[in-house]
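Below: a set of structures, written as structure tokens.
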Structure 1
Amino acid sequence: MTAAIQKWGNSQGIRISRELLAALKWRVDEQIRLTVENNKLIIEPVSPPEKISLKDVFAGYSGDYEPFEVNWGERVGNEVW
């Protein structure tokens, strides 16, 4: 399969066919990483970040927590308090 580099606004782009996306199991708007190795363009999907629960974030925390109100001072614009 061949493709042409086309001008899109101030950038250039390459269109990827629907069939090729399906074969790769990629979706529209999926994040990809572009690298160059040995004068070749490498396109690979970016792994989504591992989801960590709030419970896991604080798993090792053993201190006490006391909620408190913060005084942000007087309004200086159109803030709604």
Structure 2
Amino acid sequence: MAVRLRLTRVGSKKNPIYRVVAADSHSPRDGKFIEIVGRYNPQHEPSLIEFDEEKVRAWLQKGALPTEPVARLLKVKGIK
């Protein structure tokens, strides 16, 4: 099973809010996931980016790969 750290949308129509989750790479975007590791709200000024650093580091050590958008968010927060 290939695990990815990726965004899943939870906001309503025209109101995007995202969770950062650890999920199987074959599951759909808003489908089943393993664990929530953070959240991202691009509508705040500045954007709200929150991570549980311990969970993120644990998943990265286990071999989970972040998607491009999540990698950018991690870089902004100084985690990776």
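For which of 1, 2 does relative contact order in percent (Cα under 8 Å, 6 or more apart), calculated from the coordinates, equal 29?
The read-out was computed on structure 2.
Suppose you compute helix-only ellipticity at 222 nm (-39500 (n - 2.57) for each DSSP H run of 4 or more, over all residues; to 500) for every structure in 1, 2: which one lands on -3000? Write down the numbers at each step before the final one.
Details: 1: -3000; 2: -7000.
The value was obtained from structure 1.
Can you rank 1, 2 by Cα Rg over 2.2 N^0.38 Å and just name the one with the largest value?
Ranking 1, 2 on Cα Rg over 2.2 N^0.38 Å, first place is 1.
Which of the displayed structures (1, 2) returns the greatest value of distance in nm of label points 7 Å out along Cα→Cβ at positions 43 and 59 on calculation?
Comparing 1, 2, the top value of distance in nm of label points 7 Å out along Cα→Cβ at positions 43 and 59 belongs to 1.
Work out which structure the value 18.2 belongs to, where mean count of other Cβ atoms within 10 Å over residues 19-26 was derived from one of 1, 2.
2
If mean count of other Cβ atoms within 10 Å over residues 3-10 is calculated from each of 1, 2, which structure is the one that comes out at 18.1?
That value comes from structure 2.
Computed from the coordinates by the stated procedures, all read-outs in this text should not be read as laboratory data. As the structure is a prediction and not an experimental result, all values here were calculated from the model. Cβ atoms are built from the backbone, for glycine too; each structure is taken alone.
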